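Structures for review follow.
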Structure P
Amino acid sequence: MSVPLALWGGAECTINRVGDRYRDQLVLTGHDIRPTDLDRFADLGLEALRYPLLWETFAKARDPEPLWAWHGERLDRLQMRGIKPIIGLIHHGSGPATTNILASDFATGLADHAREAARRFSWIDDWTPVNEPLTTARFSALYGHWYPHARDERSFWLGLLNQIDGVRLSMAAIRAVNPGARLIQTEDMGNTASTTECADQAAFDNLRRWASWDMLAGKFAPDHPFWPRLAAMGFEARLEAMATSPCRLDVLGLNHYLTSDRYLDHRLERYPAAATGSSPLGAYADIEAVRIPGCSRGIEGALRESWERYQIPIALTEVHNGCTREEQMRWLKEAWDTAVRLRSEGVAIEAVTPWSLLGSFDWNSLLTCEANHYESGVFDMRGPAPRPTALAPLIKTLAAGKQALHPVLDRTGWWRSHGRAAPNKTPTPPLLILGATGTLGQAFAGGCRLRGIDHVLTDRQQLDLLDPASVNRVLDDVMPWAVINCAGWVRVDEAERNAQACDAANYTGSVALAAACCARDIHYTGFSSDLVFDGLKGRPYVESDPPAPLSVYGSGKAKVDDALRSAPGRALIIRTASFFSPFDTHNFAMHLVASLRQGQPFMAASDVVTSPTYVPDLVRTTLDLIIDDEIGLWHLVNDGALSWYDFAVEIAQAMRLPAQLIIAKRAEEMSWSARRPLHAGMTSERGLIMPPLACAIERFVNELGGASPIRERGEEAGDAERVAHAEASNGGSACHAMLEEEA
């Protein structure tokens with residue numbers, strides 16, 4: 001095709017209502033007070049941006065004029081930066097408090113808002129009056145998740161018809177001002193496969209998925225299979241009006257997530273109760289088709305089917321994967337490559353849209369709770385300013401028409417091999433991990449195996465940090481793109497008697513390795529400790545707090561931190577604390593569980609405060625930062641601080657083990673050779689990117705619930721990352737993974 005494939009963008013902008021509470025994603029991500037985000041978007045090389053002028057926002061304003069001015073300034077800024085806006089008027093919403101998608105005045109009210117928007121911004125050509133109307137109708141009027149919380153089929157069709165009429169009337173109002181205005185109509189599009197016994201339900205779902213586009217395009221005519229069904233509900237006159245006066249549909253906005261394709265199975269006993277439901281056609285389990293070999297048609301299937309049915313230009317208007325960083329990158333690149341290939345075959349694909357530029361909140365619960373569960377996007381919003389992730393340079397590369405070269409892209413995503421990234425058939429630079437005999441080295445190796453990151457794991461015999469020739473030989477032979485140093489001295493009390501050996505392992509060797517990486521432009525990651533502090537601060541420590549170590553071990557770590565922060569090169573220092581994991585016996589929490597299960601007493605310091613760190617979370621977050629090419633010092637601990645005694649009690653109570661066997665001791669009674677800081681809790685001023693401690697403890701306990709009391713280190717080597725990865729590998733927002741029930 002003569003016009004190159006375009007890159008658009010979009011920030012998650014839903015304003016949804018649950019009961020009487022509204023939640024605004026742009027407020028949650030801070031975009032409402034940060035106009036500089038638009039410059040960040042422009043710097044990505046985007047040609048267009050899906051941007052909201054949401055009806056609910058204007059309706060609740062006592063005086064809408066300042067709000068129109070606010071939007072005008074931002075739209076002018078986009079125009080100045082050469083970005084074309086695609087205006088959305090309602091995004092998974094139900095309108096102002098006085099109406100909803102089942103109300104008779106919904107469509108006319110939305111059209112009034114559209115008319116005013118078009119009058120003020122007549123230069124804007126591209127519009128999406130209602131985002132994903134069929135999806136919104138399902139969640140608001142069939143499943144009852146969102147307002148007005150209806151749960152019957154007639155309400156579903158009424159909600160859809162009202163939204164489609166809202167689109168039709170809005171576009172009529174907009175085109176009265178700008179006759180050339182384009183309708184870019186978005187919809188979530190996936191295919192439903194099934195067992196033979198569920199074939200009728202799958203056929204119903206596969207026909208229903210087209211309803212919004214069919215209604216706009218004039219395809220929902222008397223010969224449509226659903227016409228009699230809706231006519232019997234009293235909607236025939238409305239359908240006739242749509243069929244005889246279709247709305248010009250200029251671009252199909254196709255949104256496809258990893259969980260958009262579904263699989264229905266009549267064998268309920270194979271699935272948890274949460275995955276089962278029923279309709280008049282029978283009971284079935286509804287799961288993600290991507291997890292069943294050969295059942296997901298993916299992005300390519302959705303694009304081909306949409307083109308064959310409508311022969312209308314298509315844009316992928318939401319491309320997002322709520323998973324680990326490399327899987328986010330692989331999903332975007334697959335979408336881009338698929339679009340490029342299909343264009344070469346004559347499919348009119350106009351653009352690919354990296355979605356959720358600023359991330360999103362609480363889509364894992366369909367926005368039905370306010371847990372502030374954040375899912376990062378192209379930028380991570382959990383710090384003082386938006387932090388570009390590895391998706392940002394990937395987007396810039398694609399926008400410039402260049403080949404994406406990050407080593408993690410040499411493998412395809414987990415969905416291509418149903419849970420694990422497919423093996424790479426060609427040599428690619430690996431990630432080098434030092435510390436094969438330690439907890440952390442094994443955990444990172446397991447995480448890399450699960451995430452499909454090629455890696456090499458070495459022990460001291462293969463790479464001796466105190467032998468420069470050994471370091472240089474391995475770096476030159478392996479040629480890694482990044483190095484994770486999990487080796488070194490870890491015995492805090494023994495360091496008091498072996499200061500020279502501890503210093504050599506933790507300082508001399510680490511600094512030399514980092515320098516060797518710098519000479520080869522290799523990213524380096526090393527680990528530090530909360531023991532660099534004296535515990536006298538009176539609050540959790542942040543990255544800018546000066547160290548004041550009390551022990552030989554802490555002094556060595558502080559010296560390394562200082563050397564690496566001031567040295568040239570790309571060095572990432574992870575300061576962390578107090579590991580716990582169900583996949584390794586050598587940690588406080590597992591010793592506690594083993595003792596209490598055997599009815600033995602367990603001593604824990606009651607006056608030493610720390611920030612326990614769940615190893616699977618540390619592995620996942622560190623790997624994401626490495627892929628993002630982050631440098632400098634980061635504090636990575638699970639958000640929270642408590643004494644060792646309180647930590648032990650929380651685990652015991654969660655495990656339903658006898659907490660009365662835990663004996664509180666003061667630090668001076670613990671027979672420690674090295675002094676510990678009494679209050680060494682940590683947090684981060686760069687970004688709270690680790691989960692809360694309570695969440696980590698819950699997952700630790702859940703993992704042990706069905707496991708043997710003790711698991712030897714190295715067994716199930718991938719486990720240390722498996723839990724964290726599995727929680728995120730459902731491929732995107734939960735709105736595309738919920739059980740679907742028909743009334």
Structure Q
Amino acid sequence: MIKTTIKATVVLLVSAVIYVAIFGFGSLGEHEEPGIIQGAGLTAEMRAAQDANQAAAIETVDKYGAKQILFGDFHVHTTFSYDAFTQNLPLRGGAGSRPPADACDFARYCSNLDFWSINDHAEELTPQHWYETVDSIRDCNAKSRDTSNPDMVSFLGWEWSQMGSNPANHYGHKNVVLAGIEEGEIPHRPIAALRPVLGIAQPEDWELGILALKHRDKRYLDWSHYLMESNAVPACDKVTPMEEWPSNCREWAVTPADLYAKLNEQNLDAVVIPHGTTWGIYTPPSANWRKQIDGHDSSLERLIEIYSGHGNTEKYFDNDAVFFNIAGEAYCPEPTPGYEPSCYRAGEIIRQRCLLASEDESECAARASQAQQNYVDAGNGGHLTIPDATPDDWLAAGQCTDCFLPAFNYRTSSSVQAILATRNDEGKGFQMGFIGSSDNHTGRPGAGYKEYGMGLMTEGRKSHTPARFTGLKIGETKSAPLLLESNSVSVNDVIAAGASAFETERAGSFFYTGGLVAVHAPRRDRASIWNAVKTKEVYATSGPRILLWFDLLDDRGNSAAPMGSNVETDKAPRFKVTAVGSYKQKPGCPDYASEGLGEARLEDLCRGQCYFPGDERKAISRIEIVRIRPQNSSEEPLDELIDSPWRVYQCSGSSEGCEIEFDDPEYQSNARDVLYYARAIEEPSDAVNGANQGCEFNEQGQCISVKECGARGGQGNDCLAGVEERAWSSPIFMHYPKG
């Protein structure tokens with residue numbers, strides 16, 4: 001009997017090994033389902049009460065007859081996205097599956113948004129996941145009790161996630177949002193970005209199987225199944241006409257111009273929204289937008305994301321991660337106030353180590369110079385040239401230290417201000433309105449309504465460099481002797497480094513709860529919201545629901561044009577800005593959320609913390625005006641054309657809001673195009689990762705030490721620190737008549 005049992009066990013084990021060898025661990029996992037939406041739409045009475053609060057604020061600032069302001073999120077990922085699936089694995093501290101249904105329930109009941117869009121990465125979406133996304137978004141809209149006046153509008157979309165290896169082939173990430181959700185209004189498949197370089201190497205099937213056994217969690221087998229499904233999707237045949245393509249192929253676009261052409265070919269009513277333009281995690285050093293001018297389609301690319309949970313991308317300053325000489329060779333720039341290039345810091349790390357080892361000064365200088373060049377040559381993998389360097393060694397290198405909640409490893413040449421100031425010699429450039437969004441990867445649209453839950457509401461989960469690159473075990477630190485010379489790092493080395501190629505440990509201090517997009521719309525319906533999007537009557541916030549108006553005035557002081565407008569005139573313009581602070585939040589959730597979704601579901605999605613405004617609003621402390629004069633020729637230096645801020649107006653500190661007027665008497669004498677936008681700055685309040693790395697600065701403004709979250713004390717696990725939350729109006733574009 002015992003022998004028989006042993007034989008049977010051996011046969012089963014051998015069979016399992018053979019099965020896995022033939023079919024892979026992916027066959028043991030399950031398809032990532034879209035989930036089931038559990039909450040019904042809010043009643044008209046619930047929304048009417050919320051609208052009444054805004055109407056009272058509008059009346060206070062004499063905005064009679066003004067359109068209502070609706071808040072949403074146009075950048076949301078679920079675990080249908082590769083990176084979202086990965087980040088939500090147990091090994092990364094994630095909560096498992098976060099499908100589209102979770103995003104719908106969260107947007108309606110946790111963050112209480114007026115609208116949102118789903119934007120999973122097209123590069124990994126399978127045809128099945130795309131159709132499931134469509135069905136889920138339709139179901140989310142159908143939950144509204146009154147479809148003519150919906151409590152929430154859900155938009156369909158995806159992310160076109162392009163990444164280049166150098167400035168010449170890099171275009172960046174762009175979200176596509178569609179106006180409609182019915183047949184004839186949507187494509188058969190999302191359009192993916194064909195990348196010129198490889199991304200993170202995917203784990204082997206057997207590695208995921210071992211993880212599943214080690215952690216006793218089937219989620220790793222589901223991940224293997226997800227990868228198996230995604231990798232099995234063939235590319236659509238370029239030769240065959242589009243109408244003859246099978247339903248199970250993936251469509252690719254190499255450049256933004258290709259993406260626009262494919263959208264136009266299908267007559268899709270869509271907007272394309274670039275984002276993360278300064279985010280150095282994937283943006284090559286010194287990348288800029290000049291090469292995108294010729295292919296730019298202003299009818300599609302109307303908006304740009306100025307702020308998200310990945311940081312602020314607004315500010316331009318006159319320095320960069322690398323410079324190029326006349327021969328086109330990259331070299332390391334010198335530091336300037338507020339910015340130390342990481343390549344320069346690499347040289348200083350090696351120089352200091354060399355001197356401490358009592359080496360000759362000239363030898364140390366030579367090693368420092370080589371370290372700078374090694375860093376430059378490694379592109380986004382520069383930090384790998386000194387693999388034993390710690391965040392304490394790098395200090396604030398690569399960061400914009402005087403920016404509001406900046407993106408990590410800031411790429412100033414691709415900042416929003418630089419983009420708007422850039423034109424070619426034919427006078428073509430970019431005219432885009434501003435939005436904020438979350439870029440959330442846990443199916444949580446509008447996560448910035450309260451500042452809590454770093455590992456839940458942000459991407460800020462600490463990671464360690466894998467042993468396969470450093471030779472260290474997880475959590476192990478390298479003991480002396482330290483490296484006294486930097487390494488040369490190739491492209492293959494960067495790919496082999498996996499997640500550590502993205503400098504995830506330092507980047508963890510630069511993730512936030514995310515922003516919002518606000519629209520001025522006469523009604524709550526889809527068409528009204530979409531019209532505001534197309535006319536750029538929109539603005540961005542860093543998360544709070546600040547009310548903001550920015551208007552060009554006529555001769556009688558009335559509004560002649562709202563934010564987002566294009567106006568041609570030779571007269572000196574006069575403008576008016578009105579801002580009202582956001583509501584201070586109460587703890588917990590309102591009764592309708594608990595009744596509509598249930599305590600257990602609220603606890604799972606948002607830890608029992610919802611958008612729950614009290615009766616008191618925060619004060620607007622000041623209003624700042626930014627003026628940008630787009631280039632008349634490509635030779636004009638950008639820093640001479642960007643005034644940020646150009647004007648600053650202090651407010652009284654009243655919770656009822658702030659209103660200012662200003663003009664520009666130089667407009668006529670300069671006789672050139674100008675754009676203006678407003679920043680409304682709220683009184684200080686705590687924000688997750690508000691202090692970033694916790695730099696200590698000397699009298700010269702240089703970061704001399706860093707204190708990571710846990711070392712600062714008194715902040716729990718959320719790294720709370722005081723910041724000045726804000727809203728950015730879309731610009732008003734003033735065109736001086738030609739001739």
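Tell me which of P, Q gives 45, 28, 15 when you compute semi-axes √(5λ) of the Cα gyration tensor in Å, for residues 331-602 alone. Matching structure: Q.
Suppose mean count of other Cβ atoms within 10 Å over residues 323-330 works out to 10.1; of P, Q, which structure was it derived from? Before the final figure, lay out each step's value.
Values: P: 25.1; Q: 10.1.
The structure behind it is Q.
Hey, Cα extents along the principal axes in Å derived from one of P, Q reads 98, 73, 60; which structure? It must be structure Q, since only it matches. With respect to distance in nm of label points 7 Å out along Cα→Cβ at positions 139 and 627, the largest value across structures P, Q is given by Q.
If helix-only ellipticity at 222 nm (-39500 (n - 2.57) for each DSSP H run of 4 or more, over all residues; to 500) is computed to be -11000, which of P, Q is the source? This value belongs to structure P.
None of the figures in this text is laboratory data; all of them are computed from the coordinates on show. Predicted, not measured: the structure shown is a model, and the values here were computed from it. Cβ atoms are built from the backbone, for glycine too; each structure is taken alone.
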